[in-house]
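In the part that follows, the structures are each spelled out as C-alpha cells.
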Structure I
Amino acid sequence: MSNQITLNGKLSFNNSNDVTATVKMFEANGKDPIGECVLGAEEKGEFTLHATPNSNNPILYITAELSSSSVVLLSVLSPDFLEKIIQNGLAVNELTTVASAFTCAQFFNGLQLAGNSQGVTIAAKNTPNLVNPVSGTWGDVLVDPFNITQNETLARLNTLAALITASGTGSQQGSAWLGKLFEYSKPLEGNKPVNTAEAMIGIAKSPWLHPTDLFNLFDQAYPLPEDGFPFKPNSKVPPSRRSAPFVPYLSFAPEDFAMILAFGQGGICAPGKLSLDRDGNLWTGLNWMPGAQNGVYQGIGGGLVKLDSTGRLVSPAVTGYTGMGVDGAGWGTAVTDKETCWVTSFNGAIGIYRLEDGEPIYKEVPPELEEALHEIGGLQGIGVAPNGDIWVVGTSSNQMLHFPGGDPTRGRVVVNEKLSDSLSAPFAASIDNSNRVWISNTNGKALVRYAPSEKNTPVDRFILAGGGRGVALDSQGNCWVACNTSPDFPSTTPTDGVSIIEGFALGYPHLSQTVGRNRVTGSVFMIPFDADPMDTIDPVTQKSNLKAYGDGDLNAPWGISVDGNDDVWVANFMGRGVSFMAGARPSGRTSAFTTGDMIHTIHSGSIQMLTDVVVDQAGNLWCANNWNLPQTVMQANPDPAFSTWGGGSGVIVIYGIAKPVQTPVIGPVMTK
C-alpha cells in the first residue's frame, strides 16, 4: 500500500545499546500499535518497524518498554523530519523521551497521543528543537547562542533524562526511590504515573509542583563527590563531577522544570503584541528595528515579523515585512479570519498584510483610510470582532476607529461623546459575542465597555487600577484585564494627547521609582460578562469592589491570555516572568484553587521585560521580550556598549504547559 512505511532505529539506555525491550510504533489518534518488535540483547539496540499508517500525513511515535516495565522510553516523530528518519533512522533514548513528553504533554493520556490534528502536529514539529530525533542528541535550537548559556533548559532536560536512567539502573535506590519519582511526577490533573515516560509527561503538565523534590531524587541517585573545595577547605581541586549520564546537569534545585526556548534569528527586537494564525504561525509587530540604538529619545521603527509554528523565521531579516507607512509597530498585531494581519504604528499608520506572503494589501494607502487616520496620532491595540469588524485604539487621540466588516476603506472615527470622555490614553480592545467592545485605559482607572449594537449605544465604566493594558475574554465572555499598577498606586502624569513614546518617557520613571506592596505593583481584574457597573461600587465607601488579583505578586503586568481551561496567563513587564492564575470558574487542574489564585510564576534568563503572552493550539506559551535594559531605553545618551540593548531580544516559548486553544483568537477564547 502507498502508506506503508519502514523505520529503522537505534535504542539506547544509559548511553549503552545493550538493551532488551519491546518497541512499538503508534499513530496519533489511534489506540493500538501499528508496528511492533521485540528487541533482544544480540540486536545491540537496532530495530526495524514496518507499518501502514491510516493517514496520509501521520504523526507517529515510538515507545520502548525495557525489561523493567517501569522504564518506558518515547520518541514523537516530527513530520518535518520523517523523510530524514526514513533515510537515516531514528533514535530512542532518555533525551528523546523528555523532549517528546514536554512538547506533546497536552495530548498524552497515559501513553496514548490523541487530540486536535493541528495541535498534535504543531506539538510534534517542535520536538526537534529540544532533541534531534535522528541523532538522539540535543536539538539545534537548544544549543544555539540564544539558549545554551541564557537559560537552564539544557541542564533541566539532562537532569530529567538522568532520572529516567536512575529508574532502570539505580537498584541501590530501591522501589521507594522509584515510588517517590512517580509521586512527584503526578500532575495537578491526572493519574499517578506508572512508568518513566508517563512521569516525564506528568512533570511537563505541572512543572512547578515538585522541582525541589525531583532535584533531591537526582542528588540521591548521583551524589556530588566531596573530594574537593568547598567540602575540603584548602583543597587544591574542586569536587569531581557527579556520575550522571548527561552533562551539563542542574547544580541547584530549579523553580520549576518548564522547558523554555528563545527565538531571535534574523533580528527580533522589541516585539509588542503577538498573534497566532490558524496554522500556528506567530505574527508580531516590532517597536524598533533590530540593530538600531533604540529608546524613547532615539530609535528606528520596526516592521512585522512572522515565525512558523516551530519558531523559525519566515519574514525578511532585520526589516521584517513593511509597507503602508508603518514605522514602529505598537501593541497592535491582529490576525483576522480573512487571511490578513493588521498592524498599528506609533506614527499613526495601519498596515494590513497578507498571511500568504506578508505583502501589504495596498501599495499605496487608499484615500478613505488615509482620511480616517488624519491626525489620529499613535495607535495601539486592535480588536477583531466575531462579526468581522475591526476596532483600533487611538491612544494619542483618545479615540476609537471602527472598520465595519474589516473593510479598510470603510474606516471611521467613532463619534460618541460619552465614549470619548471615557477614554484616557486607551490601550487594548477585545470584542465579545454580543458585539460589545471592552477597552482598557492607560490613564485613570477605568475599563470601558461600549455596546454599539445596543439601544442608545451605552458606555459603561468599571473602576480598576491605573495603567490598563491587555484585555482578554474567557469562554464565558468574562473580561480579564491586566493593569500595570495596584489600585492604591499613586497616579502618574496623564499622557493624554502625547505620542506613545513620550507617554513611556513620562510613565516608566514613575512606575519604577514608586514602591508598591512587596516592592512590586500591578494587578489583574475579572469583570463578569453580565456585570452592571453600579453593582461593582461599594455603596458605603463608593470604591470599586472588584477584586485586584495578584496584587503584591505581579509586577507591572502587561499582556494577558486565557487558555483552554479558562485559566489565565499574565506577562509581567517589570517582573520578567509569566504568571499562571486560576480562572473565573476553576475546574480540572485548577479545581483546588479559587478565582484569581496565583499558582506559579515562571522565570528564566531568556525572559526579559514581557508585554504579551499567548497560547497556541499545542498548549505552548509564546511570550514577547519587549524591553531588555530600561536604562538604555530611558537615556538620551546611553552607554555605547549597551546602546542596542534597550529593546528586548526575541520571543520565548514555554512548551506544553497550557491547555490548548483555537487560533486565531477572535472574541472569547475557544478550544475547538
Structure II
Amino acid sequence: MSYPAFEQWRAQTLDRVTLSIVIPAYNESERILPTLAAFAVAVSGAGEPWELIVSDDGSRDGTADLVENLGWANLRVIRHANTGKGGAVRRGVRASRGELVLFADADNSTPIEELPRLIAAVRAGAHIAIGSRAAEGAEETGKSPVRRAVSGGLRRVTRAVTGVTAEDTQCGFKLLRGEVARDLFSRGRLDGFSFDLELLYLAARDGLRVTEVPVRWVDAPDSKVDPLRDSVKFLKDMLALRRLHARPARTPGEPMHLALVTAYPPGRRSLNEYGLHLARVLGEKAEVRRVTVLADRLGPELAAQDAPNVRRVWDFNDPLTALRVLLALRRARPDAVIFNLQMASFGDRRVPAALGLLTPLLARLTGTPSVTLLHNLFETVDLDRAGFGGNPVKTAVTRAFGRVFTRALLGSNLVATTMPRYVKLLRDSYGARNVFLAPHGTFQVPQPPRPFPDVPTVMTFGKFGTYKRVEVLIEAHRRLLLRDARTRLIIAGSDTPNAPGYLDGVRRACADVPNVTFTGYVAEEDVPNVFSDCTVVAFPYSATTGSSGVLHQAGEFGRAAVMPRIGDLADLIEEEGYRAEFFTPEDPDSLADALWRVLGDPRQAAALGEANWRVAAGLPLADVADWYLLHLEELTGRAPIPTAQEAQA
C-alpha cells in the first residue's frame, strides 16, 4: 500500500468513484476496525477511486458510532433498524455510487486481497463475479465438519430447486457492475442470510453472466452463522423464491417489460443497428419499464461492452437457436417479445436459418405474446443475388419452404412489416389478419445537416458482396475523375456473411484507382461522420431485400441519394416521399451521369438533401415505437382503462 494514497483518500472527498465497497454490520464493534484498516491498506493504493459504506443493521454495541468517529472522508455509515444481513446489504448497495459494487463481510473472512481477481472477471465480461469456496483452487480454513456437510447438501438442493448453477451461493464476497447491483437489489425481497441466493436467482432469470472466482476463506471466530438453524431458514426462503418473484397479474396501464430478439452491436449481423435503436426508443417510453435484449453471441472481449440489459443467448447458424431463445424468455419472463428479423437473421445456411424462424411461433405457444417485425419476405427476395440461389431445383425447394416458414412467422400474435406492399402480400397470399404496417423510421430525430465537404465525395454504405456490389461504382468513379480529378469515393462497410473476402478482393483489383477509401466496418458512433463527410450516397444495388435503412440514414443527415428505380427502393420513393437521381442497374455510364447531376450541381445536391431530411424528420423511430406500444398494450392486457368521459366520447 501507498500510505500517502491512503492519507489522501481519508482526507479528501471524491466526486466520482469507480468502486463502492459495502460492509453490513450488526454488533461488530470488536472486529470492524481491523477489517476497515485491512480494506484501507489493500484498496487505497490500487488506483481505483473508491468509497466505503458500512451499513449498520441496528447494532446495540456502538458499532456505528465507532466507525463514524474515524472521520474518513470517503467512508459513510448508514444507520437503520435491524432487519437482517440482506436488508443491510440492500441499503448499502442502493446508496452506492460506484461503477463496480463489492459487498463483503465485516469479519474479512474472504481477505480483501482477493478483490483484484473479481475485478478482472467483471472487466472481462461478467455481470457478477462471486467469491467461491467450492471452485477449483479455492482454500478453506477452519470450517467445522457440521458446516461443511450442511453446505454440501444445500448446494445440491439449491441447483435442483432454483436452477442457480453456482457451486457456492453463500460466500459473502461478491462484486457486481454497479447498475446491475442497484437493479437487482431494488427487486430483492429477502432480508436474511438467503439474500445471496435470491440475488443469483434473479441474475439467472435475467440471463446475466455470473463467474465464480476461487478465493481464500477463513471461518472467523464468533461467526453469527448457525449451520442448522440458518439452513432451515435457507430452505424455506429457497422454496418461497418462485412465489416471491412470480410474474404479477397484469394491471391496465402498468409499464411493460419487453424482450427484443435481435442482432446487436458490436456484433455485425444484419439489422444490428436497427435493434440497437429500437431497444433505445422503447426503453425511453413511459409505457415500458424495462427492455431485455436477447442478442447474438460474441467473443468475451466484445460482449464485455454490453449494457446490463443485453443477454447474448443465440448463435448465427445454430440449429438450436429457437431452444436457446425460449429458455432465455423463460428466465426473463417478459410481458411480450418483439423479434427484429429478416429471413436470414438466424443463419446463411438453409436449415438453421429456417429453424430459427420458428422461434416467434414457439414463443407464443409457450406463453409469451410475440410480435415479429419482418424487414423482408421470401417472395420479394432475389435468392440468387442474395446468396441463397443455386440450381433451379434447390431454388424451387427454398421458395416452397420459404412459404412454409412465412406461414410459421404469421403464427406470431402480431406481425409488423416496414412496407405497405408486404402488408398487402401477406393479407392477399396468406389470408393473414394479424399484420400491420410499421414504417422503418429514422433512428434519431434529425439535427440540421452539416455543410457539404469541399471536395466532391460519393459514399456507399452497407454489407457488400451479393446484390450490393461496388465494381460498377468504381467504374463510375473512374469516369467521374475525368470530370473532376478531386472526386472521392468512400466504400463504408464490410462483407455480407454470404461473400467473405469480397471487399478485400475488390480493394486489390482497384489499387490503381485514385481517391478510393475502404473504411471497413463502421461502428455506430462513427456513422454520423461517415454520412456527413459525403456529398451524395450511392446505392449500387442490383436487387433489394426490404426497406432501406441506408436511405433513411441519408435522409437523417440531409444527403442526396443516387439509386436504381427497383423494388423496395422505388416503393420508398413513391410511398414515403424520398427523392433521388436514378440510374440503370449495373450500368457504370448511367451511374456516373446520375452522380454528376448531384456532384456537378450544388443546388441539386442541396435540394435533394433537404427534401430527404424533411422526410426523415417527419417519421423518427420513436414515433413508430408508439404504434408498437398501442398494439402491445392491447395484446398484453395493459391498455389503459378509459375514463367515463373518454368512454362517453
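What follows draws every value from the coordinates through simple rules; no lab data is involved. Being a predicted model, the structure only gives us computed values, none of them experimental. Cβ atoms are built from the backbone, for glycine too; each structure is taken alone.
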Structure (I, II) behind the derived value -12500 of helix-only ellipticity at 222 nm (-39500 (n - 2.57) for each DSSP H run of 4 or more, over all residues; to 500):
II
Origin of the derived value 16.4 (mean count of other Cβ atoms within 10 Å over residues 11-18; candidates I, II)
I
Label whose coordinates, when semi-axes √(5λ) of the Cα gyration tensor in Å is calculated, return 54, 29, 23 (choices I, II)
II
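Please state which of the structures I, II yields 17.8 when mean count of other Cβ atoms within 10 Å over residues 131-138 is computed from it.
Numbers: I: 20.9; II: 17.8.
Matching structure: II.
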Identity of the structure behind 0.65 (criterion: FRET efficiency 1/(1 + (r/R0)^6) of positions 19 and 259 (r between Cβ atoms, R0 = 35 Å, to 0.05), calculated), options I, II
II
